[in-house]
Structure P
């Protein structure tokens, strides 16, 4: 498959997205690390420009594991407006800012609202397609993993708990 086929319409978009993720470099990425007290969270979020939208692939390791036998192990996952994963002792990622929301939409319609991460023994893997943003919209912003699942209701951030991991989105080109 030539690079020019990345934006070609396919009868089976899911297969096209999988082929894109397997065979092409992402247009942007964020390398995530966890803050002190939350284990050794690490991972990569890749962003591919495809079919007028963005294919997002998250691969995360070291997420907290619930001590409860039926613990949810679900984590909020958002693009934030800040450009740095620095902060203070009480909020290690304060400079990541709030949810990316240039259109001032109510939650969960922020451009930066993404599906939650479902942990599996401390790991999470997810891929989804969205037209909420473009790769240029994201470059320089941050990706945050929160300690609790997003409730998709509470304004402005979905009551998704503290920030436990962060990465700055960087262009590959």
Structure Q
């Protein structure tokens, strides 16, 4: 297998895991909002963003099947950690819940831009989808800041933890 084909496989594997992880984070946030934290406005915001993530995840799920790519072996762990991160950030409050979205989306922005820069003309459709998904993610980040995400004070530590975890998950999911 050529290096370019291997990179495309890695892109699809990691993007599948990442978009599924985003769905799980939102599921965790909604679980907290439906059980412990009552905030209908935040719930509606998260439900709307989750819809995009489901669309993104379905695209990569189809690509994995179509191209016969092995998904990351860490999906069950990422699912668990995603739900936990979503739930945990939401019980800390609206600012933490929205920071969770902003922090993840800032990592994904750079991640998707790197992929866009590397994809050649043979992967025109994939590149087009990743460009669109990146735009959706940037929109989610903007919404998160509009709705109260902050990196001030203790939140700066949460931002670093979320970003570090996201970067580690990306590196692992590309290869395994």
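Comparing relative contact order in percent (Cα under 8 Å, 6 or more apart) across structures P, Q, the highest figure comes from Q. When Rg and Dmax of the Cα atoms in Å, for residues 62-149 alone is computed across structures P, Q, the figure 14.0, 42 traces back to P. Here helix-only ellipticity at 222 nm (-39500 (n - 2.57) for each DSSP H run of 4 or more, over all residues; to 500) has been calculated and equals -29500, so which of P, Q was it run on? That value comes from structure Q. Looking just at distance in nm of label points 7 Å out along Cα→Cβ at positions 142 and 158, which of the labels P, Q belongs to the structure with the highest value? Top value of distance in nm of label points 7 Å out along Cα→Cβ at positions 142 and 158 goes to structure Q. When mean count of other Cβ atoms within 10 Å over residues 22-29 is calculated for each of structures P, Q, structure Q comes out greatest.
Could you tell me which structure in P, Q was used to calculate mean count of other Cβ atoms within 10 Å over residues 70-77 as 13.8? The read-out comes from structure Q.
Bear in mind that the values in this text are calculations on the coordinates, not laboratory data. Owing to the predicted nature of the structure, the values given are computational and were not obtained by experimental measurement. Cβ atoms are built from the backbone, for glycine too; each structure is taken alone.
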